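For reference, the structures are reproduced in the following blocks.
Just so you know, all these numbers are worked out from the coordinates, no wet-lab data involved. Nothing here was measured: the structure is a model prediction, and the numbers come from that model. Cβ atoms are built from the backbone, for glycine too; each structure is taken alone.
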Structure 1
Amino acid sequence: MKKLTNEEMTGMERGVTLFNFDGGYKMQSFYSKENTEWVDLENIPNTNLLCEKNTIEQIKKKLRKKEHRISFLGSGNYHYASTLFLTDIRRPFTLVLFDHHPDSLPSPNDSLISCGSWVLESLKKLPLLKQVIMIGISSKTLEHIPYLYRKKIKVITEEELPKMNSTYMNTLVSQIPTELVYISIDKDVLHEREALTAWDHGSMSLEQVLAFTKQLIRNKEIYGLDVCGEFPVNPANEYLKVVKAAVKKNNQANHFILTHAMDWMRRKYKTIA
């Protein structure tokens, strides 16, 4: 089986990619000590919640650095941007998704992709995507997963999270059918104590998310990792106390995720850095 190249394997430890859809990351500092690629997307229209597929290609062209990095996508409204990386994968892979929603609804039409449809679109269009593991979704949303694809989806609902001890996580990792894994984290999977988004929240802790992420990094090849779930910021609300408080909380969560993920990647690949 082909292994990741040295460039691919060390890409995430070289820096961070920030997707600047709405200016929200300008109010945060978690990335200040990292080598950062800032992808300016504020002037691209019609990207909130829904995005035309030809616009996705425009965004892809703005990614100057193609090595696989840790990427921060902005609000959960832009979670569809994960597909920018998934469509580049050329080997069988598994998507591990931490999210309070399955993001598996049909797209409004064939020319659009949305934050609620990108997983289903990926399952339909990417034959190399062999499995999706959804962690932390609400059991109330299980009906949104199309029956046709349920054999390719493994779900650990929010209600099942208490069973995710170290033994369970080790078993789950060992059952992943591919060596290559892509990790996507939507902070709405977290309890509101840990982060604040514009969507209904789950009940996971950062420690739970990172415990499983650590197992994945240690035992699998990680093609990439992305994080979304910022509180939507705009010129009309950025000075409100509630918005500043949300940004501060999310900055702390992002720093926690980034610091630990970077450390684990550097430890794993230090011999080829």
Structure 2
Amino acid sequence: MRAAQASDLKSQSCIRWAASVELLHNASLVHDDVCDDDSDRRGITSVSEMYGREIAICLGDAMIALSSLLLAQDFALQHTLTAHNLAILKLSAGQAAEFSTLSYPTWAAYEKLVEGKTTPLISLPLLGLNPIGQNSSESRLITQYFSDTSIAFQIMNDIQNIDQGKQLASPASDLRELRPNAVIAKFYEGLPDLEKKLFTRSKSGKKFAENDTRLNFWWEQILLSDSLATTRQLLGDKLSRSQRIFSALSNKNKDILQPFDHWLRKSYTNLSSQ
């Protein structure tokens, strides 16, 4: 909404742009719950769990179509359709990449996965509405800013998943479901080759069975390692660099991004105090 208002669009166009982005974002969550077989989203029952996978897939598709339709029906927003559709393509490729690898991701692979799944959506509200020349210094700064903040955003979610497991004295759900997680990726990367193979064999089954002894073994190994502390340090590094980049942006883009940037850093402060 702030990006649209900064572009001097009429109120109706601003609302359409914000609604389009939000529809696309929520469609991705509906599809993500199908892919991950999640039963809840934001504390309530997921669409997939309540109505079935088939309905969830169809609903997500319809939301994507409506997201595009809102832009196509507004002359002032039709120029955004290319960026909007490119974001969908990148998002789809990023989501597919998560399920196309046989081994657990290393740190570099984890960052690439996050950039594919998260960065297109986080950057779309600004870059989709106001494309900046790819070779301009401002474009490079904004691209790097969104890369760092999207990865930082996902790392915070992943740390919270591990912390929740510790609080419940039970293996974290990301480990149980063998989903990409920053802490687990850091742990996996530090394993000797033989243990990497053993962990990969665990992943070949997509998820751990309820009483699989390997689940508790790997959970204990993760807690004994320094992977959580190392991941927290990497998170701090990402946010520090994004702060330096933010300071170098134009005043217009700083004003647009300020609420998001403030929310992200407040979330980091809350996470660090836990």
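Source structure of the calculated read-out (helix-only ellipticity at 222 nm (-39500 (n - 2.57) for each DSSP H run of 4 or more, over all residues; to 500), -24000) within 1, 2: 2.
Among 1, 2, considering only percent of Cα pairs over 29 Å apart, which has the greatest calculated value? Structure 2 comes out on top. Figure out for me which of the structures 1, 2 the number 0.75 belongs to, where FRET efficiency 1/(1 + (r/R0)^6) of positions 94 and 166 (r between Cβ atoms, R0 = 35 Å, to 0.05) was derived from the coordinates. The structure behind it is 2.
Matching task: 23 is the computed value of relative contact order in percent (Cα under 8 Å, 6 or more apart). Pick the structure from 1, 2. Intermediate results must be reported in sequence, preceding the final value.
On the way: 1: 23; 2: 17.
Derived from 1, not from the others.
When Cα Rg over 2.2 N^0.38 Å, for residues 150-237 alone is compared over structures 1, 2, which one is greatest? Structure 1 gives the largest value of Cα Rg over 2.2 N^0.38 Å, for residues 150-237 alone among 1, 2.
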